[in-house]
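There are structures below to look over.
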Structure 1
Amino acid sequence: MGRHSSQQGQVLVLGLVLTAVLGLAWLRYFSTGQVTAAKARMVHGLDAAAYSGALIQARTLNFLAYLNRAQLAHQLAMAHLLTLGSWAHYGGTQARRLAQGNPPAHLVGMLFGASQGRAYLAASAAAGLDLQAGAAGGAGQAFAAHESFIHDHARDVADALWRGLPQARMAAMRQVLSAHYPDRPAQALRPVVSGDTWPSLLQQRPADASLAALVRDLADLYPFLAPRDRTARNTWVVDARCPGMRHELRRRGSTALDATGRWQAGDTQSFHAVRSNRWIGCYYREYAMGWAWMPAQPGQAIGADHADDAPGDFSEQDFWRWVRASTQWDLVGGRANPLANSYAMRDRQSWPSRGLAAYLDVAPGRDDAGTAGFTVDLSLQDEAGRTVHARSAAQTRFSRPAPRLDGLDERANLFHPYWQARLAPPLLSLPGDRPGD
């Protein structure tokens, strides 16, 4: 009885010890839960911020792609305007020839058909346009406006977007974090970016052969810029000594991007009448009907047979004698309009141009040329004063929305707006993190 009484209360001691241990474990679990909840909240917010930063990158790259495409469109607009200027100049000179009757419209219609005659007569509506084809005219001013956009405005916009991206990206991430933590002051939310590959993603490239080839390929899609070469032949035998030769009406014209990246355009038309004499036999006597030459640079040669001192008329010297004495023209087998070319060179109009402009594109030689990634870290103190860390990473990558029709792969570039944002594994682990955490 006494022994049993002496052992009463020992279970209470063990219970109190167990209660204390359970209390400590609960406190530890509660503290861990708080840290885990704070960490989870931070990770979610930082992932959203990182994705937003990558989205800003994607939008910037896509905008730059559209800007590059806009520059191509402006180049094509300049080609159309220069062609229009050449046509206006050509129409004005043809109107002068029509008024002089050299050759007469009824002769053109009789030899080459009513449609050719009507077309020649229609040139009367273009009288004076050759005097308005200079750089100060309406088309010339529009040409200069496109030129200024390409070389000045577009360049400044692209440069501002490229260099201002890190600041814009950080502003977006801080705004997202501020919305995620409305209970904290904005100045306390300071994400830190590391491993940023944006600075090395793009490169300012000078106008090169690849850009010129792209512009030429695009110009080939427009019939207005296509070669304007047509020849109408009369069916009558003119001279028994040369039964294969016929009177010809030769229309020649072209618009081209030269080796310096500048547009040039020219248009001519001539009536080539079959003539013969005992000294040289049969030959073509050219009557220039209209001409225009819009060179890429002042003083540039037309690139076809011409003479710098061609007379305005041949009242004092036979055409064939002057050709033999002053030129190397082929009066039998030639297919150009050398006399009209000579007048076009004499009356040329040049619109100033700086050629193709430098542009931004993806820098070559990178293993990850199709991505621009970064890692972002954030540290905050919870309610108990404990510092909680989180890390996230995101990428902007070049990815076509659908495969190419030709089945080929396409390298990342800044002419197609196919840049998309995504989260990515962080490049580095956080201090104190363990594998698998």
Structure 2
Amino acid sequence: MSATLLIDDDRAFSTVAAATLQREGFPVDLAHSLQQAKTAAAEKGYDFVVLDRRLPDGDGLDWLPELRAAQPRAVIVMVTAHGDVASAVEAMRRGATDYLVKPIELPDLVLKARRAADEVRLKARLEFVEGRLSGRRALIPPKSKVMQEVLGALERIAKGSPRSPVLLLGETGTGKEALAWHLHRTSFGEAAPFIQVNCAALPEAMAESELFGHEKGAFTDAKAQKQGLVELAQGGTLFLDEVGELSAVLQAKLLTFLDGGRFRRLGGAAEQTSTARVVAATNRDLEARVREGTFREDLWFRLSVFRLAVPPLRERREDVESLATGLLARIAADQGRRAVPRLTPAALSRLAAYRFPGNVRELSNILERASVFEGTDELTLDWLITSRDAPGAKGFVVPEVQPLDEVERRYAKWALEQLGGRRMDTAKALGISHPTFAKLVKDDGAPG
């Protein structure tokens, strides 16, 4: 559901309007002044913003261009006084998507929110299509401040130092490849070569030849000269995923290349050059490997000219909904579906409680499974049990052999704890009726 920011100094109206939107499944943040609105817009991304013009500390119309810059993807609706057509026209000129006239009718507000949600889904689908046409999928814009800072840093690197190495650190599945492609596209454009290699998958005997090429006769099967990936990435990006898995020999050769863009093909005497930028990524602790002596310290320093930590999804939960929206658009296109599935409020609650050990990749897998097995346009994710992913959570364990009805009662209580005491949701997740569930936990004082 679309995140909404409602900016109005009329607290009575704001409270009623927020309650109405939330009943329709739209999470709402309230701001009663320009300063509160500015703080909210700086900390979070919104799909739908309702901005009143008359606020106690300023004119919303004057702030509108700044709001548009801070929330470039948002549907912004300006609220104007009855009959103030000039303000409405000026608001559209300054970046508003639409306008409402006071007094606001709640059905009209709900209709605007629904249209905003539809527009968000449409934009996600268009971005997916554009990504497919370009041969790669566009990065889904983040809402979390921490990921916006990572993107901002990448864009500054692209403009200020387009050939310097970049090292992306983070858990598996956080989106390091997507960030590397974004940096490449921002630096050189989509037409430049983007060569990707998983260092852990390089056959040890052929790794040097794969990266740096070889001359004819360099080894038994070398029937002709071959360009390596470093050479093929000339004028673009060489993305070395799992760089911590490179052998000591390749670490030395990579260091030579990073120091001056020079390398030699295997079996060759002539020095070659390439302007390819190296973007490396790893989920390993390279500093620990340096201390262990399995990774060269000088290579670590050379790769770390620009070092960015990509946070796990559990530390940027504001991104879950927008990622899910974009991923569902991609999944629908891949599956040939005419409509993009939507997540119910209950499904979003389940995702919000999920710890995502596999990060964005796991979110994509969850949504793909739901799209296939649920097969509807509204996905509930009833089957998603969040126990193993809740912070500090432990799996359900029966310490000894017990009667089956006692095991069922214990399991029902455990599932209720994992789903935050939400009895209806727990009963649904367990596939039983609420009365049956109530009987199972009748001795339990957990809140419903």
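Across the set 1, 2, FRET efficiency 1/(1 + (r/R0)^6) of positions 105 and 289 (r between Cβ atoms, R0 = 35 Å, to 0.05) reaches its highest value in structure 1. Thinking of 1, 2, which structure, once mean count of other Cβ atoms within 10 Å over residues 49-56 is computed, gives back 24.1? The read-out comes from structure 1. When Cα Rg over 2.2 N^0.38 Å is computed for each of 1, 2, the one that comes out at 1.20 is 2. Of structures 1, 2, which gives 23 when relative contact order in percent (Cα under 8 Å, 6 or more apart) is computed from the coordinates? Going through each structure in turn, the value belongs to 1.
Only the coordinates and a few stated rules stand behind these numbers; no lab work does. Because the structure is a prediction, the values reported are computed rather than measured. Cβ atoms are built from the backbone, for glycine too; each structure is taken alone.
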